[in-house]
Structure 1
Amino acid sequence: MDVTKISALQLFYVIVSFQIGNTLVYGLGGGAKQDAWLVIVLATLCGIIWMFVYTKLSSYYPNDTLLQMIPKIIGKFLSYPIILIYIVYFTYLASRACRDFAELIAATILVETPLIFVIGSFMVLMIYCLRGGVETFGRMGEAVFPIYTFSMFVIWILLFTVKPFTFNNLIPILGNGIQPILKEVFPTVLTFPFGEAVIIMMFFPFLNNKRYVKRVGMAVILTTGLLMTLDLIIVLSVLGPEIYSRDFFPLLTATRMVSIADFLERFDALVILMMVAGVFFKVGGWTFGAAIGIAHLFKLKQTKSVFLGLGLIITPWSVVNSPNQVTYNKFGLEFITLYAHIPLQIVFPMFLLCIAFVRKKVGTIRGGI
């Protein structure tokens, strides 16, 4: 398989954009009401622990992706079904991200357009970029991330001008105790978006300098946590905990309240553009992971045809995987989180790390003897 490289900064841009891509527009931690921002803080601390697991595993096998190191840790016979599960998992999450994007677009600007056309045109652009290799994807992150963050800060500044804005919406802190916060952190917010950082293990071998693996990983989690915490504090200050907990797109709702001199309005277009840019990296990350996994499994020398095939699978799958948004969200929270996210993001990587650690220790002891 052809190997291209990506810089540490480019990987940082790509994975941060991947994590906050379709996350900022949702009301994460809504069950904790005014303490939703504390949910993100606590989830960030847990995310640091899991990122340590991912970076430690990668330090044992610096030239291997997650799916390449699995046979080396548990053997080829047991590894094949697990690798297939990960490939299906990555592909399914790419289809879910496409559906998130299409639902927002259909609810805001293209209300008459069928989802299949929205997703199909988006995937054409996505596959075109990915066929250029990881270096092209990294350059896209380098170009888009500064614009993305600038738009985010512009929206936050605009939200300060909304009349209902008050930090009193954040008190009383821990007014309902710690239980609602813990309930939101695990398993929901810990797995979405912080556990999704497991995809970074599919990118680590492409780093041009492996010394930055741990730095990039930790910087990704801290930056994601900081941006999401700031966003929740500002949106909560505008909407209040009751509206925030019930609204499906709270950032979009808050931005629609911006009106400067009754003349400058409709800044929600910025939120939609951010969602488009963010989902580009979300879908791209999952699709890249699935394609690299398929190339490893079948020992392919190139991935261009794999990306094309995945695009033809992801587009219809994103439409048919659920009949409506309510069923789609319920299935994601009640089934995918418990039976896919937790095992594949948390349990299995920890299991691999324990075995890899024992193998390295035993190998060191035998070498010493």
Structure 2
Amino acid sequence: MLDYRLDEETEALRKTVREFAHDVIAPEIGEYYERDEFPVHIVRQMGELGLFGLPFPEEYGGGGGTYFDLCVALEELARVDSSMAITVEAGVSLGAMPIYRFGTEEQKQRWLPALCSGEELGAFGLTEPGGGSDAGATRTTARLEDGHWVVNGSKSFITNSGTELTSVVTVTAVTGTRPDGGKEISAIAIPAGTPGFGVGQRYSKVGWNASDTRELSFADCRVPEENLIGERGRGYAQFLSILDEGRIAISALAVGLAQGCVDESVKYAAQREAFGQPIGRNQAVQFMIADMEVRASTARLAYYRAAEKMLRGEPFKREASIAKLYSSEVAMDNARYATQVHGGYGFMNEFPVGRFYRDAKILEIGEGTSEVQRMLIARDLGVG
């Protein structure tokens, strides 16, 4: 029998994160968003709460939970703010997860405890200025020289890459040529502060303004040969598997934003009066909010289903793409509806839905665009 009720531990986690988001993040995040500033003290508190270690074993300082636990936490964070949700998502699934999945025992012991505690943040450098979705077009190179990788190139749109907490960035680089003539792409961990590792200024973004996103550059940046993460030549394949998991997490984040739009609209519709009565008495407003709830609830089932298959060890690529595609578009739709419910106030950044509207669009782009998701779904169905 299917049962999508959360077990006691996961429900307790959900309530804890919900309270934290409401009590700690909500009162302050708007100011950080407007200042385009990364709230280090909030991120440290999320670390103390154990959010960065949720899906990792206790032996590495993790919480011993599951990837689904992470997703539930991300949904609750994003109901209030997406900048902090993406900071956790990227720190876990892009920063720490590649080291946990593919790193040596020595690498895990070296980096994971601090990443799991949130005392440090990790990042993953895949996208390049001319690459976008075409990760196979990687131009960054790494050559072996006297027991060191010498890295040259640049990366763009890298989350968590330049904060005062950032300790390591794993980057993909061309390390040779495959037998078929294609590029041999490997993943290499580069500690923050390594000579030749340049961190650009924070991007001026439309949304996610309280998160850290930067361009990185490498000019004869030397790191030890043992900083190779996983097998040489498997860096691109490794990251594709990480992306499949990450799409479930982004789906959860999108569902949180969509649900947050419902929360704010319900509250506003009860408070705002027009023509002598709360606007929630108007059927047009009721229908908009009802449709928003239908979308958010359906999207939640999609990411639950994808996570369920992943945790069972079954193939879940199609379900992850469906969840990511649907929930990101739901987030965009709900943000638009919520702004409409709020009227002129929905266009003001001081209201959460103004931020939600700005934050929603990137969900249809990051971790695989909607077009890429449709392509993957069609391919999995045997079309094309």
**Report entry** Origin of the derived value 9.9 (mean projected area of the Cα convex hull in nm², for residues 45-188 alone; candidates 1, 2)
**Finding:** 2
Query - Identity of the structure behind 40 (criterion: relative contact order in percent (Cα under 8 Å, 6 or more apart), calculated), options 1, 2 - result: 1
Requested in this report: Determine which structure produced the value -15500 for helix-only ellipticity at 222 nm (-39500 (n - 2.57) for each DSSP H run of 4 or more, over all residues; to 500), calculated from the coordinates; the candidates are 1, 2.
Outcome: 2
Query raised in the report: Of structures 1, 2, which gives 17.4 when mean count of other Cβ atoms within 10 Å over residues 37-44 is computed from the coordinates?
Result: 2
Report summary line: Comparing 1, 2 on mean count of other Cβ atoms within 10 Å over residues 85-92, the highest sits with 2
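Among 1, 2, considering only volume of the Cα convex hull per residue in Å³, which has the greatest calculated value? Please report the intermediate quantities before stating the final value.
Values: 1: 137; 2: 147.
Largest value of volume of the Cα convex hull per residue in Å³: 2.
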**Report entry** mean count of other Cβ atoms within 10 Å over residues 109-116 derived as 12.0 - corresponding label from 1, 2
**Finding:** 1
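Values in this text are rule-based calculations from the coordinates and carry no lab data. This is a predicted model, so every value here is computed, not measured. Cβ atoms are built from the backbone, for glycine too; each structure is taken alone.
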